[in-house]
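Each in structure tokens, the structures are laid out below.
The numbers here are math on the coordinates, done by the rules we state, and not lab data. Worth saying up front: this structure is predicted, and the values here are computed from it rather than measured. Cβ atoms are built from the backbone, for glycine too; each structure is taken alone.
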Structure P
Amino acid sequence: MTEELELKENERIDDLQYKGLKVIQNNKGFCFGIDSVILSDFAKNIKDNSRVVDLGTGSGVIGLLLCKKTKLKEIIGIEIQKDVANMAKRSIRLNNLENMFQIVNENINDIFVQGILNKNQYDVVVMNPPYKEVGTGKQNEDEVKLISRHEIKAKLSDFIATASNLLKDKGEVYIVHKPERTIDIMQKMRENKIEPKEMKIVYPYKNIEASLILIKGVKGGKKFFKIMEPLYIYENNGEYTEQIKQIYNENN
């Protein structure tokens, strides 16, 4: 590892177990979870040479995986937290993906005001936004975790409006979120001319309520919506299901 990529205090390198990809994470910060992995799998069929934006990219794990899972042309990750954005940039260098993946350290609400990105220019937007509204959930977390988990710097409506502005006509958006926000997501999609097209419901175990949803929308798309086969994460014995093993086996 070069001097430029030396780890800072509390940082570690995790193996993503996919085509040699590695990601730098902070032990005391917000670390990626299985939601990022399954979102990258949900979005893996994007068209070749797509220009992609990852809103709230965090450590950059979704972008890293999409660089190898797809034949995208470029991906831009938007991350508001300076230290987290810096960590993502170093992960990109660690994987030699600077020619495909870049990070912008900015609030998603300011990317057009600042002229950082142009409207109606991108084929795909992916997002794993903060799940919790302000005033809900734990509030005594450190700032990095608080911003990552709560809609402090940008609301769900901001993420979806930004996605719509970024996308070309018929561009696609892929979202992972909590089931209790499903109606909010679909309402905001239609308000921003994005038609919900597909939804996959994710369950931790069979016979237990859902823990995540994956939603695909198309800007300017026609009305047609389908609910896909559900995804179960664990068997009753605590092992990954064949569905999840397939995702990880594909990685290997």
Structure Q
Amino acid sequence: MKALAAMALLFGGYSQAQNLADVLRQGEQVFAKSCSAGYCHGVRGNAGGAPRLAGRGFDQTYISNVVTRGVPGTGMAPFGTTLTRSDFVAVVAYVATLNGNSAPDVSDFGTATAAPTITGEAARGAALFKEAVRGFGRCATCHEVGGFGIPVAAPIATVPSSAAALKALAAPNVKSGTIDGESMPVLVLSEGKQGTVFYDLTAAPPVQRSAGPGSVRLANGSTWRHSSAIGAYNDAELGAILAYLRAVVKP
């Protein structure tokens, strides 16, 4: 009750605190079903088959990134494309409270609007966008649209006019990075005194990496193009995906 009272003060009233409590209860339920089942984390984030999550000092951004991307080479699978937006926000908030955050950000909870009705070529494009048989070559590996996918890249603001334009598209935020003599296209997440966190776009799926202060050299511009990431689709399929994006993406 004391925790709820503190949340009430932080969120400006009992009703908002009650809403947060509901979100956290949902997050606890999602955690129980998806995270503490089988050879995974223990109840309430205690150690189980997988490491302890509670009391580790993880911030919400870090938790969100790990839940989204998973941890390559371990049993921690990515959940960015398997959880609904509400379940995702709820479980991230719940794990944040296990790490001492009494007022996690849940502003994105329940914000998804009803998807527009799409038919024909756009409907085919919607299926192609997230088609599992494409593996990491599907668009949803790096883009989130309509609450589905992993938001590695920034939200899509402008839809290319054709498949050819899409293939030639350069991402303005992608830089050239060099670390230990190795060059790669990178998408920087953070850069500061503690070092640099970035996505290595050399192959799909992009790999999140960390580099110590001064150990990575960044230069504006890159030869990276979308054609290197969408080879799993032919031009007709890309045309259908573009039709889908035109139907759902709002400038």
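Could you tell me which structure in P, Q was used to calculate helix-only ellipticity at 222 nm (-39500 (n - 2.57) for each DSSP H run of 4 or more, over all residues; to 500) as -8000?
It must be structure P, since only it matches.
For which of the structures P, Q does the calculation of mean count of other Cβ atoms within 10 Å over residues 164-171 return 15.0?
Q
Of the structures labelled P, Q, which one yields 4.1 when distance in nm of label points 7 Å out along Cα→Cβ at positions 76 and 124 is computed from its coordinates?
Checking each candidate, the match is Q.
Taking distance in nm of label points 7 Å out along Cα→Cβ at positions 36 and 228 as the criterion, which structure among P, Q has the greatest value?
Q
Hey, mean count of other Cβ atoms within 10 Å over residues 212-219 derived from one of P, Q reads 22.2; which structure?
P
Among P, Q, considering only mean count of other Cβ atoms within 10 Å over residues 92-99, which has the greatest calculated value?
Values: P: 15.4; Q: 23.5.
The structure with the largest value is Q.
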